[in-house]
Structure I
Amino acid sequence: MNSVAPFAHEALFYRGEDEFLAGTARFVADGVSRGEPVLVAVPEARIVLLRERLGDQADQVHFIDMTEAGRNPGRIIPGVLMAFSASAPQSRVRMVGEPVWPGRSELEYPACVQHEALINTAFEGRRGTLLCTYDAASLPDHVLEDAMRTHPVIIDGSKRFASEWYTDPARLADIYNVPLPPPPSSAEQHNFSVGTLAHMRKVVTAYANWLRREQVDDLVLAVNELATNSILHASGRGVLRMWREGDTAVCEVSDSGKGLPPSFTGLSGFGIVMVNLLCDLVRTHTSHSGTTVRVYLGP
């Protein structure tokens, strides 16, 4: 009888290049030797190290720079992990990912934790192993503590153990359902309803005119999806706020709908998946008074 769990989600705490390679190279090489599809999605500097250590075996590994592909934490599951897993539906896959690296902002961090928690439900029943690497020498203690809450198994140096701090994903979603920073007083505000969606799309297009045309199109599509969701599932109306942070356009859609953050429940249809694929960051907060989804898109 095969005792291997269908899907394993493990965290590797490494300190320095040698520990990173000790914890990942054999894991990757074993996968290649077994004929399993292998993905490595880590920052580019780690890719260089692993390629060198693997030698010719590196040619059989799919590498992705996570700082680009995973710039938006909400994009990692659908755009990186699920996409790779779906490319080999009949095989048990091996994946190495580094969703939290030194330099992640406080604004991004709650979405990172929600991403790690959601993996445990999104991949339930699938066949494979995901090893998430954490730079324990550089990351704050609270990041490592959260990793122990989102991963059933922890590898720390020579120690491998079941995490006694592992937390139910829905509970973590609630813990990190934190209020967003208030919009600036200069934010442009528009009320919308089903009859004003076309006007709202024009407003977003005109406001984000410093972005490239394809970025403007992406932002309009994302905001339209969020506004449509408000109309269909909340009060039939909502509020759009827009402002600029440096060269980044920020759009926020608020309504009176209540429930878990969309990253855990899903918007209608492709919904939040599409919004996350289009934007650089998506943050959500739900309270007794309603739901706010804020999207960021810039160069």
Structure II
Amino acid sequence: MKGPWTVEILARNGEVLHRHRAHSLPIRVGRAYDNDFILDDEYAAAHHAVIEADPDGALLMRDLGTRNGLNHGRKRVQQLELGGDTVVRMGHTSLRVRPADFPVPAELRDRTMHGWEGLLPGLVGVLLAGLVALLLTWLFDAQPFELLNYVLAPAAGIGAALLWSSLWAFMNRLFGRYTRLGRHLFIFGCGMTALVGFRLLAAVVAYAYSLEWLTRYGSHVAVATIAGIIYFHLATIKPSLRRRLRAACAAVAVLASSLVLIVNQQRQGFVADELYMAVLLPPELRASPDATVAEYMTEVEAMRAELEAERARQPD
């Protein structure tokens, strides 16, 4: 191990908080100002440890008889040989020592889409969240017009976006290097737009062309959309694990969809979300030909036969 040596203070997630270069051994560590590396930690002693070389050339850290000592791997040690990845805790401070010839990994490929970072994507996400909340309020408002409702709705949507995205930004800072709040706001806004947009488009298309399966199994698309939102949040935090995260989110989506089918079967007796398409829209939107009365009565008779057969199978 060749000098100079770099002493690094680490955060709980392994991120380097501070580096100090020492050109010679021994390196004295502690709170006192006559140390080579000064700790700002009230749980560390004034002269806590010394880093020195043993006769074989290995780097050692030795406790100087302190109250809290040196801790490595949840065990207190009096003396410890230091490798480049050896982390030692003294008091509330975790540190490691690396020589000048310590190898570093190759640079990572920059896959960050920098155009989707920062203030502008965050504003777009906030705007989308507010517009989606406003649209839903307008669609489901069956009462006389009240301006307050249309002021509170986008405020609630924006508040939900900020709360949700702030939690992800906090985890981004905890497990990564940056908060990336703008990206998380953009993901939330786009995800809510896709979720609501599909529901509305599916309702219109299902009504226009009598495609009942679009609404009867629409919950599975919602599950897939939510899984996609969570995937993009996680991939923002850990972009190097995209493949694993993609597989995990897909597996969770399949599991959630299976649970929806099971719950529907147990509660209603059929796997669809609804027995009939409950979407009612203006007749002008109908594109498929209307069924004749005779066709309708034939379907009713077939349905009645099924109901009678099911009733006969039920015990009295």
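For the reader, a short list of remarks on this structure follows.
- Which entry (I, II) yields the derived value 3.6 for distance in nm of label points 7 Å out along Cα→Cβ at positions 48 and 184: I
- With helix-only ellipticity at 222 nm (-39500 (n - 2.57) for each DSSP H run of 4 or more, over all residues; to 500) derived as -11500, matching label from I, II: I
- Distance in nm of label points 7 Å out along Cα→Cβ at positions 136 and 168 - structure with the largest value, from I, II: I
- Percent of Cα pairs over 31 Å apart - structure with the largest value, from I, II: II
- Each of I, II could give mean count of other Cβ atoms within 10 Å over residues 96-103, but the derived value 20.6 comes from I.
- Highest-scoring label, criterion being relative contact order in percent (Cα under 8 Å, 6 or more apart), among I, II: I
- Source structure (of I, II) for mean count of other Cβ atoms within 10 Å over residues 40-47, computed value 20.2: I
Any read-out appearing in this document is the output of simple, stated calculations on the displayed coordinates, not a laboratory observation. Not measured: the values here are computed from a predicted model. Cβ atoms are built from the backbone, for glycine too; each structure is taken alone.
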